[in-house]
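The data blocks that follow each hold one structure.
Please treat every number below as a calculation from the coordinates, not as lab data. The model shown is predicted, which means the values in this text are computed figures rather than measured ones. Cβ atoms are built from the backbone, for glycine too; each structure is taken alone.
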Structure 1
Amino acid sequence: MRSQTLATLMAGAMLAAATPAFAADATASPPTTSAVADCDPGAPCDHPLPVKVVIVSLFEIGKDEGDVAGEFQLWKARRGLTQRIPFPQSFHDLYYNPETQVLGMVTGIGTARSTAATMALGLDPRFDLSQAYWLVAGIAGIDPEDASIGSVAWARYVVDGDLAHEIDAREIPADWKTGYFARHTKGPNDKTTKPDPSGGEMFQVNPSLEKWAYELTKNIELPDSPAIAVERAKFVDYPHAQEAPFVLEGDTLSAMTFWHGEKLTDWANDWVRYWSGGQGEFVTSVMEDTGVMQAMTYLDAVGRADRDRVLVVRAGSNFTMPPPGVDAATYLLRENEGYAGLEAAVENLYTVGSKVVDELLGNWDRYKDATP
């Protein structure tokens, strides 16, 4: 999970996004599509832009190009997303490539912003999203039991960590290991109540699409670096944490709170296991994915987007717990100063995600009417 104290780096970006100055990108080509030139944001549009792929980034550190790269920069630069489209009903303007018909968005951090941004785009008449694939691609905290920083995980299940009951840890009964427990249960020791995720606690990614994306990318060799090698070497009791970055399958837990530590990592594993009916495996901690999936569910219901065309991929920028011998508070505060795996995560995220985007665009006749 990326740190909310990145705010010191992101403040400028947020301020710029909040101002109404939607000037044209200095490097962008003049809009040539009637949908952009003639239609106002959210207003009726006779000629909506066709979209094949939506790249869903969740945050950017500073500027959209030319400084330290967050989740969006590499997609914008390398995918030719130069046509800026005003999007005042959300956190950040949109960028489009009229030749490839790829659209890039930045939702903003947290489930509130990701839900609102996804709904705003899905309901905007300027865009034809009827056949669009959506790639949610972001950095994350990663469980050292499963992988190292820099590794990239395709999610099968997207689980919410905010919808819950809670009692302060100082007041919990002696036989409870946590004061945080699922709604509709009788406490964390309740093993009989079956999960009912109809309230938005869990979403399953289209299994055939996820498996297709994983099989397509699982053998990609991801680069290693001395910086992440030093960091992962500290996790002496975690074999997977000590491996060089790799591609895997693993599920996400979305929460608005930036949490950290061994005990909370244990909770996250239990939480994902419960809500997925024992089928899921917690691998990455995030802040937005259930918001995107909830919005996509509603958009699908009214025919504005196809929920079965959503993929969620996350790359580990930091571990969800400290290495042996380091306390959680110390490690968390140090990570807040900058993630050891940030550069590797955004680079590997792009490498793996682009393999899927290239396949979709290169064989659009095969994928436009039916998912893999």
Structure 2
Amino acid sequence: MLDALILIAFMIVIGALIGGITNSLAIKMLFRPYKAYYIGRFKVPFTPGLIPKRREELARQLGNMVVDHLITPESLQNKVMNEDFQRDVVQWLKEESEPVFNSDKTVNEWLEILHIPVSSDRLNQWLKEWMEKKISRTKMEYSSKRIEEALPEKWQEKIEEMVPKLVDLIASRAEAYFTSPEGKAKVKVMIDDFLKERGTLGNILGMFLGNTSVADKVQPEIVKFIKHEGTQEILHNLLRKEWAKLKLMKIEDVIDKLPEEDLMSELYISLTRLINIEGHLSKPLSYWLSPHQQTITEKLLPQWVGKGTDLLSNKIPNLMSKLHLQKIVQDQVESFSVARLEELVLGISRREFKMITYLGALLGGIIGLIQSVVVMLFS
């Protein structure tokens, strides 16, 4: 009986050892040896190990698996369009933009930090070039046209409506001038000059009437003349005739009579003063952004993220095809040494490989038990 138990125990131990060792050896042979060995011209069987031998195929299959089953366009699209993901992106952008909204650095400093080649001098130069091109293009387009062809009809109607107002303005200004001390003095000077030009007759009239009395008599008559309806009608007709002549003139004829260079220079100076680019760029960035922070972060930013993720979602398939992820994974795996591949695989599945080894030992022990029973039955 004791001999039988010893035989059974011996067979179980031998079977377990054989099963465990063979399984452990099989696992080792997945990776080892790392390279092929030769005896003369003949390669030693089972060298290199399975994974080193099939590394290129393994890399290719891993690339296919990643692209076809793990990181697919559909999975990325679902991730990008996920509401939680978009909410996280919005929150992250809010946190990252907070220092920008409250920045004390000027716009010029930010442009320098971001290496954007923009300055007030360059912007002013661009403004000047834009103004010159715009005026030159407009001049070429309208120079051969008459004023009435170039001006919109509404503008012409406005000018027609302004003629009576202009007559009233001229009359009121003239009346105010001639009733003022300056106007009265001017009338007296004109009468003096008139009498001097008449020689002796003028001197006699002056001595007889007296200059002051003549000026006092003439000045009210001038005012009456200005206020007279006939005078205003004459002025009204005169302005209308001049406007009618002006409308028939070609724009190039009007431009030729103008000091173009001086006008361009004055217009540029006025524009630069009005826009004040240097003053705007010298202000802190927070001056421009802080008043709009809530609108941007609470309203516009979610909209931008939504539109951005929609656009990204539509572009993901094309983007992935351009990235060639399969080739990236394949090249990366092929660049790994076999030792590193072994480390990666064992790091993930070390426990499972141990269980396989133990299972081999268990099965070997069971087989040894069965063999020992069979040997005793037939001995």
Source structure (of 1, 2) for distance in nm of label points 7 Å out along Cα→Cβ at positions 115 and 275, computed value 1.2: 1
Have a look at 1, 2 and say which one yields 3.2 for distance in nm of label points 7 Å out along Cα→Cβ at positions 67 and 123, as calculated. 1
helix-only ellipticity at 222 nm (-39500 (n - 2.57) for each DSSP H run of 4 or more, over all residues; to 500) derived as -9000 - corresponding label from 1, 2: 1
Winner on Kirkwood radius over Cα pairs in Å, for residues 75-282 alone once structures 1, 2 are ranked, highest first: 2
Volume of the Cα convex hull per residue in Å³ - highest-scoring structure of 1, 2: 2
Taking FRET efficiency 1/(1 + (r/R0)^6) of positions 235 and 307 (r between Cβ atoms, R0 = 35 Å, to 0.05) from the coordinates of each of 1, 2, which one would give 0.05? 2
Taking Cα Rg over 2.2 N^0.38 Å, for residues 99-186 alone from the coordinates of each of 1, 2, which one would give 1.57? 1
Highest-scoring label, criterion being relative contact order in percent (Cα under 8 Å, 6 or more apart), among 1, 2: 2
One of 1, 2 was used to compute distance in nm of label points 7 Å out along Cα→Cβ at positions 107 and 131, and the answer was 2.6. Which one was it? 1
